[in-house]
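We did not get these values from a lab; they are worked out from the coordinates using the rules stated. Predicted model, so just to flag it, every value in this text is computed and none were measured. Cβ atoms are built from the backbone, for glycine too; each structure is taken alone.
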Structure 1
Amino acid sequence: MNRLVLLGLLALLAGCAGDGMDDLREFVKTAHADRKPKIEPLPEIKPYEAFAYAATDLMDPFSAANLTPRSLLGSASGPRPDMNRRKEPLEDYPLDALRMVGTLSRGKQVWAVIQDKDGGVHRVQKGNFIGQNFGKITRVSDDKIELVELVQGALGDWVEREASLAIQE
């Protein structure tokens, strides 16, 4: 009888030996069997083309002739500031530090009233200079002053630039 019980227990243990995943393994094998992965084709390789760099025929960009300002070469023409002229008081201030606060007029003569950043009040008219960029007043109206400034370009030449100073209430 002991043998019989032992054989029965072995039969029961043999039934538990399977893990129950046979159907899952079969599904994994057959699920994607008919599909093939899509692989992009390799890009076309272009043949190498040699380039001969012939810089001996070109001008050297770092030569001293290219670094000298045009004004020193004698070819400078156009506007230039008068360095011998006596500076006016408002030329000590940058244009953005000045405020137009009003106008005065007598007959056809019109003056603009300018306040500097220190609180000083100045009267200017057409032809006066204002700002640190040699700005010459070209027109005074009731609401703004128009002027032309002279600024130095990258190569040392002088360029005219229009600017204005509007009234601030």
Structure 2
Amino acid sequence: MKELLYQYAGYNIWANNIMIDAMLKLSDAKVDKTINSSYQSIRATTLHCWSAEDIWLQRLMLQENTLWAESIFRGSFEDACLNWQIVSRGLEHFVGEQTDQSLHNTLTYKDMQGVQHSLPVFQVLNHVFNHANYHRGQLITMLRQVGETVIPRTDYIVYARR
């Protein structure tokens, strides 16, 4: 199990980096263009992706008082992308430090509404990586919506064939 999750963590970094490389070439007008999706722009979706990975890493690291990163963030889009890359590497490091046994340990955490939940660590990590895939797919659609024609290929198989 650890090996598979470690591969997904590496894939997550790779796919995020490809998306970030594409998005950093955009003008602010394209990054902030209103698009009908889960979040209203490329910037908003990117902030959500970074914040979600970050809060899950905080929880996995057993930080008691978690913080939703975008709620206090005042930096540039480039800064947000850099922070997202750092957190993604932090997730990979976390997985690398685990054993197959520790991945079955129960993580108890509070959600954003303060409701307590308990799940095995491996299920949390599966959620984190699946969540990232979901929103990267939205970002690809958003890139098309702002007129981009060179669209990154972030399929796992592309990563595996490297």
Structure 3
Amino acid sequence: MKNLPIEVVPTEFKYLDSLSDLMDSRFRIPGTNIRFGLDFLVGLVPVAGDIVTFAFSGLLVVSMAQKGVSGMVVVKMLGNILLDSLVGSIPFLGDLFDLGFKANRRNYRLLREHYQEGKHSGSAIPVILAVVFALLLMSFLVIFVAFKFGSWMVDFFQQL
């Protein structure tokens, strides 16, 4: 993805940049270039951590949708957080995936690119309602998968 000059992005996006950075890349493992954020740290808590980070990522998408992105950009954003949440709910493998995927930063870049292309249209209530509805459906899916996987893990270790 392109690096956009900061002057192209309005200052009202600054909080979205800060929050997505906090979630995905605020901290660095000393001696490496590996960056991580609260998404990784909270995601270490099985099931509940993945649900919390999914909810926070969903709120970021709603905030970004309020800035007037198109429906297609919102679909891409929702796909990013769904993939992050579903793969992220797998113990160990999901945690490693979270270190590299960084769905919130990807979504912020989508917002900036959309804005730079001049396709923004201001707040759009129908898009926001659709996003909220999609997030609710996706949250049920994430919770279902997380609990099924957790149940499977408990059964697996009880049989050992």
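Tell me which structure, out of 1, 2, 3, gives -5000 once helix-only ellipticity at 222 nm (-39500 (n - 2.57) for each DSSP H run of 4 or more, over all residues; to 500) is calculated. Don't skip to the answer; put the middle values down first.
Details: 1: -5000; 2: -20000; 3: -23000.
Only structure 1 yields this read-out.
Out of 1, 2, 3, which one gives 18.0 for mean count of other Cβ atoms within 10 Å over residues 43-50 as computed from the coordinates? Label of the source structure: 3.
Taking mean projected area of the Cα convex hull in nm², for residues 59-114 alone as the criterion, the largest value within structures 1, 2, 3 is that of 1. 29 is what came out when relative contact order in percent (Cα under 8 Å, 6 or more apart) was calculated for one structure; which of 1, 2, 3 is it? Matching structure: 3.
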